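Asker: Several structures are given next for inspection.
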Structure 1
Amino acid sequence: MTVFLSIIWFLIVISVIVIVHEFGHFLFAKLFKTKVEEFAIGFGPAIFKIAGKETLFRFNCIPLGGYVRLGGEEIFDEEDKKDDPSLFYNKKPWQKLLITAAGPIFSFLLGYFIFIGIAGLYGFPQVVIGDVNPGSPAEIAGLMPGDIIRKVNGKYVFNQGILSMEITSGDPLELTVIRNNEKIVTNVVPVLVGERAVFMLNNVANLEQLHIQEEEILSINGERDIFSVMKLMEVGDPIEIELKGGQILKGNLTYFSYTPPTYIIGITYTYFSNEIKQDLEYFKKGDKIVSINGVLIEKPVDLEKFITSIQLNSDELIFSVTENFIDNAYRPIFNDILHVEIERNNELIEIQISKADFLNDISKPGALVSAYPNWKPKGVDFLSVPIHWANYLIKLTFQSLGQLFTGQLSSDDVMGVVGLTVVIGEAAKFGLEAILELMALITISLGAFNLIPIPGLDGGRIIFSIYEMIARKPVSPKVEAIINTIGFLFLILLIVFVTYNDIVRFF
């Protein structure tokens, strides 16, 4: 998608979100007969204005937010006070609180309405088991590849993150799964496994002759405590891995992720099937990939693993480790030409295609059919399911904000205007459903962010209202003005910082 179209979609999405947020302030101000001087979308000089009976409606040239300017909102000293009951300053503190909180509340409400719309138009994604590890708690509980996980401990499962949060608690789980359109309820007890990691190496010598699968690692760079030595290494460092079978892996570290001991149930997830969803350059709608280079694609997860291998260069290797054992390894496909067997119109045919062309075709948005179609809730679930999803995202957003301020979440993970433009542009490639989902997430994030008790945000003004309710007198106008100025300066610095990070990240 072109930069121009990405910007257009960004403006549409942000404008809708800002209008709804500011309308919340506007509506409650009118409800309490508060004078509204301006209702503005964007900042800076106005592109056009509409003069109402009491309010000037503006659409400004910098569409990065908006504001509702209330009469008596900015009183700087005692002499500015007037007895006019329509001024914000003269409203009761609980009215001020509701007027201020209405913006975030309407942001959350927009999220709820969007998810209800998604439920009716598209349905919700389903979490599908791609594979079950032999001997794992999942296998013992009778779970199978292809099972759809609908609920965990009575909570709807919209993504694997919800399930993972329940698993990592270590408590017994009650899973509701759908298999062949039948509902099955089973109990699973997670088990604690030791340290885990994912490695990616390059410059691996003689990789074509190496056979790596379920091998025990004896040492890394001569050290038997492999995780301790890995935590000290940096990307590009040379690495030598000694395997119990006698093989030695030599190369350079290009990626390493570490997971401390945690609870698991022994499943992997799958996201798409082996069926082609639309006509592509080399494949036709309805084609089913049966095998690649003679290796059967029996489950969707098999295709996902193959795609990972195809993307590797001839000297690259990816493998995952649990404790000291390699449990999964991805080696490159050394032949540039792939022999892909497909089922088309009930006939088996073979296509010879280069790795680059294969990846280019199936990497296109919507190229592959989802592992399972979206689920459209009906009856009582039509409202309860989207509300559950919105509640989960609101809770997750507040948790993320808390982790950001406590240092558990990196500030590099925060996204600003530039990042949102890129992400919204990417979402537009996948259609209206993806845009709506992203819009819901952004409006929920806006509502949560505005409730942070920082001067300059709605949360800061809410704190002033609560103080007034407790102290039975407002904060001094001069003091409030100084505090708000400091808050605005902080927000400006934050915007500059986040914008810089966006530019570095995406460009």
Structure 2
Amino acid sequence: MNSISLITANTPVVVSPATPAVPLNEDKTRPTQTDSPAAVVMLGQDVKIPNSTTYNSLGALASFNPVYSLEQDVSNPLTKVLTGNIPAASTASRFQGLGAALLQQLAEDGTSKISQSVIRSAADNVKNAAALEVAQNQLHEKADNTITLTLKTKSGATITLNLTSSKDGLGVQADVSGGELSDSELEALGSLADSFQSAIDGLTAEKPRLNLGALAQLDPDVFTSVDLSARLKLGEDQYQTLSFKADEKSKSVEMSGPTGNVQLSVKNNNAILGNAQQQAKAVQSYLQQFDAAQERGEGDEDLMALFKDAFSSLQNTTKSLTTPTSSVSLNQVDQAMLTGLADFSASLTQTASSPNPMRPSEVDKFSYKASQTTETKGTTAENRSVEQKQTSSLNAAYHKSLYPGVALALGTDPETQNYKYYLIEDEASSTTRIAYNKGALVEASSVQSARQSTTVQTYELAKLVDTVTTPNEITHSRNLMAMIDAALRNDRNSQLTTGKSTLEDDLKPVHDKVLLQSNPSSIAS
């Protein structure tokens, strides 16, 4: 058996043959080899602290230095990260670099299984082998904090990585089933280390973020699906959870926590995707819509940041990964009439609260939804139609102090009941239609609509003194045939005179007319 002894926490780990560590209040009978953990890591006293004599209840000199027991007595980069991180208090510090280390270890070793952990014990109560095994099993199976990554390869193998952390333990496991990984698969696996760690760092940050990186755009020649899940303890009965799934057909994200829930699903219908520039413009337009909704409805900024992360990650990484399911491909005119984004469904629901004890029915809330659906009809390019519909809705309510600069402090005393209660109800949509008959474009239209409703109830000394509802609504229909005809004519002339096509640039104004606008004032006539 080996033990690892550290004079201080910063001293390099040294593995050497040694006698098993014995708790200071142990009986005279020394533990047998089978009763000892695989390895013991002892963090020594800080010599800078003045000596003080402290005795335990049995009269023995007490030690406050914890003892760390390794599941496997091996020395490798993964174990080094584990033993270096276990003293940390925060989940972020515990998992720092650990996901990347596990993935790299698996990719470099080419093994089918890895299981390693470090368990912390009090120096005067070191766990024996049986107790240590129980603690290790609980850590791997029922930890407070768990992050799991599952990848399936095109060859049929399944790779599962698991990180766990509890108060007195930190562990990792990796498993490869369904076949051995090839050299190219191991190389592709290792290349995901930074993205896996970036996702972990984002999830465990004080203000969580969704950083999926390459996990959201796997090489389809190597991997067929990815599943990333997390359950992180934030407090008593409070958890932050994540579920990210992606395969050749769709991607989805679900996140929940004390502040609310985020859900997003995206279809990989690559036939309707625009070029990178068009996609970037549409994504930016939606992010602006999300920010406007958060500001208008007084939504939680951090929760909206997660929502935006999910939308950007899934849309920006949705590329032409599969063969189009439709036999009809879209031309440049069709693409200009569409957003360029993959179809999606998204929702953000903030945890509701009732901050007014005198009127608990006045609920502070924030709920936002957005979606896009595209339907293509017809089996030939000469006779077909495309309809794309975008929608969004906002339902929110919140309290604000009646007097600027005076903090809102609602109580049971009427003197505290001076406030305004806002009720927000918004809806927006944009519908685009394209149709061909015998090869001729016969319809190119868009309909944009937006409706905003704001109700403000004013209370003074607990009495309702005013209610004002302000509606704002607009619907605008456009026939885009003339704009498209002009763009086609200009393109033909350019190709005759210069040999260069201008169609993509000439169709950009058409694209501007089809993007969703949630503010009525943004829908220009």
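Where a number appears in this text, it was derived from the coordinates with a stated rule and is not lab data. In this text, all values refer to a predicted model and were calculated from it rather than measured experimentally. Cβ atoms are built from the backbone, for glycine too; each structure is taken alone.
Asker: If mean count of other Cβ atoms within 10 Å over residues 103-110 is calculated from each of 1, 2, which structure is the one that comes out at 22.8? Display every interim value, and only then the final one.
Answerer: Details: 1: 22.8; 2: 19.5.
Answer by label: 1.
Asker: For relative contact order in percent (Cα under 8 Å, 6 or more apart), which of the structures 1, 2 scores highest?
Answerer: Values: 1: 17; 2: 8.
Once relative contact order in percent (Cα under 8 Å, 6 or more apart) is worked out for each structure, 1 has the highest.
Asker: State the single structure among 1, 2 that was used to calculate volume of the Cα convex hull per residue in Å³, for residues 95-142 alone, giving 112.
Answerer: Numbers: 1: 144; 2: 112.
For volume of the Cα convex hull per residue in Å³, for residues 95-142 alone, the value 112 is produced by structure 2.
Asker: When helix-only ellipticity at 222 nm (-39500 (n - 2.57) for each DSSP H run of 4 or more, over all residues; to 500) is computed for each of 1, 2, which one produces -13000? Don't skip to the end; give the middle numbers.
Answerer: Numbers: 1: -13000; 2: -7000.
The structure behind it is 1.
Asker: Taking Cα Rg over 2.2 N^0.38 Å for each of 1, 2, which is largest?
Answerer: Values: 1: 1.19; 2: 1.27.
Max of Cα Rg over 2.2 N^0.38 Å: 2.
Asker: Which of the displayed structures (1, 2) returns the greatest value of mean count of other Cβ atoms within 10 Å over residues 87-94 on calculation?
Answerer: Values: 1: 17.8; 2: 15.2.
With respect to mean count of other Cβ atoms within 10 Å over residues 87-94, the highest-scoring structure among 1, 2 is 1.
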